[in-house]
1. Which one of 1, 2 has FRET efficiency 1/(1 + (r/R0)^6) of positions 1 and 17 (r between Cβ atoms, R0 = 30 Å, to 0.05), as calculated from the coordinates, equal to 0.30?
2. Relative contact order in percent (Cα under 8 Å, 6 or more apart) was computed and gave 18; which structure, 1, 2, did it come from?
3. Here helix-only ellipticity at 222 nm (-39500 (n - 2.57) for each DSSP H run of 4 or more, over all residues; to 500) was calculated and came to -8500; which of the structures 1, 2 was it taken from?
4. Tell me which structure, out of 1, 2, gives -0.46, -0.58, -0.81, -1.10 once log10 I(q)/I(0) by the Debye sum over Cα atoms at q = 0.10, 0.12, 0.16, 0.20 Å⁻¹, for residues 9-128 alone is calculated.
5. Thinking of 1, 2, which structure, once Rg and Dmax of the Cα atoms in Å is computed, gives back 16.4, 45?
6. Please state which of the structures 1, 2 yields 4.7 when distance in nm of label points 7 Å out along Cα→Cβ at positions 25 and 105 is computed from it.
7. Thinking only about mean count of other Cβ atoms within 10 Å over residues 49-56, which of 1, 2 has the largest value?
8. Quick one: log10 I(q)/I(0) by the Debye sum over Cα atoms at q = 0.21 Å⁻¹, for residues 33-88 alone came out at -0.70 when computed from one of 1, 2, so which one is it?
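Bear in mind that the values in this text are calculations on the coordinates, not laboratory data. Quick caveat, the model's predicted, so the values are computed rather than measured. Cβ atoms are built from the backbone, for glycine too; each structure is taken alone.
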Structure 1
Amino acid sequence: MLLCYITDRSQFPGNESARRGRLLERITEAACYGVDFIQLREKDLTARELELLAHEVIGAIRENSSSTTQLLINSRTDVALAVRADGVHLRSDDISLPDVRKILNHHGRGARARFTIGVSCHSIHEVRQVVDDADFVVYGPIFQKKTVSGSSAAGVEALQQACQEKIPVLALGGITMENAGACLQAGAAGIAGIRLFQQNEVRKVVDALRSLPQLNVVD
C-alpha cells in the first residue's frame, strides 16, 4: 500500500515560524513511520521560498537514516531538480509528461527509478492520458466536494473504474479512517491526504491503514 502525505502548513495554528515548525515535525514523523511520499504542496511560496523549505524537509526526512520516504515537489520540476528531490507531483493541467521527461534527460535525471512522477487526476480520461508516462496518479476527490468548481465528489464507483487502468491509483478527498477501507476494496493502491495526516497521530494513521485489507493492485 502506498501512502502520500500532502502538506499544507496553513492548516497549523500560529505564525509562519510556528506553522513551519509543526510542518517539519509532522514530516519527520511521517518519514519515521513509513509514509511513502511527502508531497510538498505549499502553493503560496515563491520558487526561492519553496526551495529553501524543501531543503529543510529533506533534512527532516533524512534524520531517520533508514527512511525510504520520497519527497515530491508539487508542480515545480525546476525546484525538484534544484534540491535533488525524489520527484515531482503534477496537476492534471500542468506541464506535459513528455516535456518533464525532456527536462529530466537534459539534467541527467531521465531514469524512472531515480525520479518519480505523480499526477493528480479527476476523471478516467485524465488517468488514461498519463497511464504510460506517470508512476502513479492521485484520483479524487472521492468523498468531498471540489470547492473551486462546486462539482460533486467522484465517489467509490468512479475510483473503482480508474483502478482498472494499468497504473497505481491513490484515493484522495475526504478520506477518513472510516471510509479508507472502501477505497482499498475498490482497488486503490493507496491513500493520499492532507488532514488525514496533519490532524491525527501519524503512527496511528499509518498502522490503521496498513492493517486494512486490500485488493491486488498494479505495482
Structure 2
Amino acid sequence: MEDVPEAYERLYKPDHPLICMDEQPVQLIKETREPVPATENHPKRVDYEYERNGTASIFMFTEPLSGWREATARPQRTKADRAVEVARLPEGRYAESEKITLVCDNLNTHTKGAFYEAFSPDRARASVRRIEFCYTPKHGSWLNIAENELSSMTRQCLSGRRIGELETLQKEIAAWSTGVNNSQRGVDWQMKITDARCKLKSVYPKIEI
C-alpha cells in the first residue's frame, strides 16, 4: 500500500518519470436516426432510440508532475493490447529515460509476461527492464491518479454523448488529451504515508496478535 504514496512523494526526474495508467471499458452507441440540428426556435433534437455497436477499451496514461496525459482506445484490453500500449512509453515519449515507474492496478493483464506474449523475447526484455511496476493494493485502485483522469475525461468528453465508432472515439479522446495538456493542468497529491496509516486501515492487512 505504501509504495504508491511513497512514489508520489519523489521529486521530478526527467530520466526516471513516474507514469500512472488505467483502463476503462466503454460501450459504442450509434444513432438510429440523424439528429435534427438546433434552430432559432428549437433545440437540437435526438431520437431516444439507439443501436449498440460493440465495446472498446480506453487506456489512460498520465505523468502527474509534468501535467501530461494521453488517452487511447482499442477494441479490446487483452494482455497483448495492454503490452502494446505500455511499450509506447519506453519506445516513444520516454525513449531517453533510463527507467520508468508505472503505477497500475492488479489486473491479471498487468504482468511482465504480457510483453512476451506481444513481442519477441528481445523486445519484451528491453521494455520490461526499463519499467518499474508499482501496483495499487486490493480495494485501493483509487490511489491511481490515472483513475482520476479517466473520471475527468468521462465527464468532460464522453458523458451524455453517443459515439458509435472506434475511430470517432479515438479522435475525441485524443482531442480531449491535447486540450488538457495545453492547459498544463498538474496534480496536487496530498496524501502521505503517515496519512494513509491513519485513514486507510481497511487497505492494510489484518494482523492478529
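1. Values: 1: 0.30; 2: 0.85.
This figure was derived from 1.
2. Numbers: 1: 18; 2: 29.
Only one of 1, 2 returns 18 for relative contact order in percent (Cα under 8 Å, 6 or more apart), namely 1.
3. Details: 1: -11000; 2: -8500.
Corresponding structure: 2.
4. On the way: 1: -0.32, -0.46, -0.80, -1.16; 2: -0.46, -0.58, -0.81, -1.10.
The correct label is 2.
5. Values: 1: 16.4, 45; 2: 19.7, 73.
That value comes from structure 1.
6. Working: 1: 4.7; 2: 1.2.
The correct label is 1.
7. Details: 1: 17.4; 2: 13.0.
Between 1, 2, the highest calculated value is found for 1.
8. Numbers: 1: -0.70; 2: -0.82.
Label of the originating structure: 1.
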